[in-house]
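Multiple structures follow.
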Structure P
Amino acid sequence: MVSDISNTNLQVGDVLLVQGDSEKIIEMKKRGDVVVLDSATEIPHSAKAPYALAIMVAVVTVAAFGILPIAVSSVAGVLLLALTKCLGWKEMVQALNAQIILIVAASLALGSALLETGAADALAAVFVNLTLESSVTMQLSGLMLLMAIFTNIVSNNAAAVIGTPIAIGIANQLALPVEPFFWLFYLALT
């Protein structure tokens, strides 16, 4: 531990955490003898911060006590943030990621199509036929491995939406409780 930093010689590769006025950090950046990896950003101070904090606490509390599901309370919280102008519409639109929205929409549509067309049951039948001679433990392990591979191709959410109906179909075709298949499937995706 260094007690007097003013007498310390810096070596190439040393890393310092520096805090100070943004003008001084910008000046240090311009000197060129040090590399500033991330300059200071001003932390916004807002009179609306207490409202935002209260809304966040309310959202978490309502969901924690089971008054509303987290999906409902969080959407209500975002609407409250917008209505109290703690969060502007421009910031909300910028926070949306079109790629994630498309992945979620496409995976929900694909999961729904698997159920409606019977493809989930057909895929479950193929899996059951391939693993018929195996023990239930091996079948569960195979399903977990299959979903772990699947998450490398698509997102975890997409794999969950697509794979859940298949896992339920496998359990139904084996005349086994659905819960072990569902929970093991969930564990494979987290």
Structure Q
Amino acid sequence: MKLYLAPGACSLSEHIALHEAGLEFDRIKVDLKTKRTADGGDYWQINPKGYVPALVLDDGQMLTENVAILSWVAERAPRLAPSGELARIRLIEMLAFLCTEVHKPFLRIFFATSDAEKELATGLIAKRLQFIADRFKGNYLFGADASVADAMLYVMLRWARMKQLQVPSPLPEFIGRMQARPAVELALRHEGLEKV
């Protein structure tokens, strides 16, 4: 298996989740500006969408999009998914929220065309992080155990800290718990990233 990633990008969530699941995979870094891979390949030829993540399975099939790849990982490592009635749907619901309602506004901060656009995005992110904080169920999003959704939330909170955005309680404590996990430490080391 090959995971195409860009250090610190949303693909960090797949990097973490794959380590959490104990799955063997190769990591291939992508320069998102040039669309070249670390081994000299043309990323457009690998993933016509042009962005990360992309996971190429051993049989050659490719998965893209955070929700799809993280759901696939959870199917292979059920301990990384919530349990109970509607568990699979609740996981997809949370992944969709994180990937659309939290991730997308960050693009308007990273690539803002005006101060007003950046301010609007900052406000949206603050409301959505508060929504998550108000519904936190324990040490992790779904209770006592980490899920693939926690990997995505961790990446979003890294971005919030990078941009000096307010992170409501209990999310700062969650960041600390995630950063203490061996899978997170390993993914950060592989990507050359520091803890936040």
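Points to keep in mind about this one:
- In this comparison of P, Q, the computed figure 20.1 for mean count of other Cβ atoms within 10 Å over residues 63-70 is attributed to Q.
- Test item: mean count of other Cβ atoms within 10 Å over residues 55-62 calculated as 15.6, pick one of P, Q: P
- Origin of the value 8.4, where mean count of other Cβ atoms within 10 Å over residues 15-22 was derived from one of P, Q: P
- Of the structures P, Q, the one that -21000 was derived from, the read-out being helix-only ellipticity at 222 nm (-39500 (n - 2.57) for each DSSP H run of 4 or more, over all residues; to 500): P
- Structure with the greatest value (metric relative contact order in percent (Cα under 8 Å, 6 or more apart), set P, Q): Q
- A value of 3.3 for distance in nm of label points 7 Å out along Cα→Cβ at positions 7 and 23, calculated from one of P, Q, originates in structure P.
- Read-out P(r) over Cα pairs in 10 Å bins from 0, in percent, for residues 95-134 alone, computed value 33, 52, 14, 0, structure in P, Q: Q
- Comparing distance in nm of label points 7 Å out along Cα→Cβ at positions 31 and 79 across structures P, Q, the highest figure is found for P.
- For FRET efficiency 1/(1 + (r/R0)^6) of positions 47 and 175 (r between Cβ atoms, R0 = 41 Å, to 0.05) computed as 0.90, the structure of P, Q it came from: Q
- Given 4.6 for distance in nm of label points 7 Å out along Cα→Cβ at positions 87 and 119, calculated: source structure among P, Q: Q
- When Rg/Rh (Cα atoms, Kirkwood Rh) is computed for each of P, Q, the one that comes out at 1.19 is P.
Laboratory data are not the source of any read-out in this text; all were calculated from the coordinates shown. Predicted model, so just to flag it, every value in this text is computed and none were measured. Cβ atoms are built from the backbone, for glycine too; each structure is taken alone.
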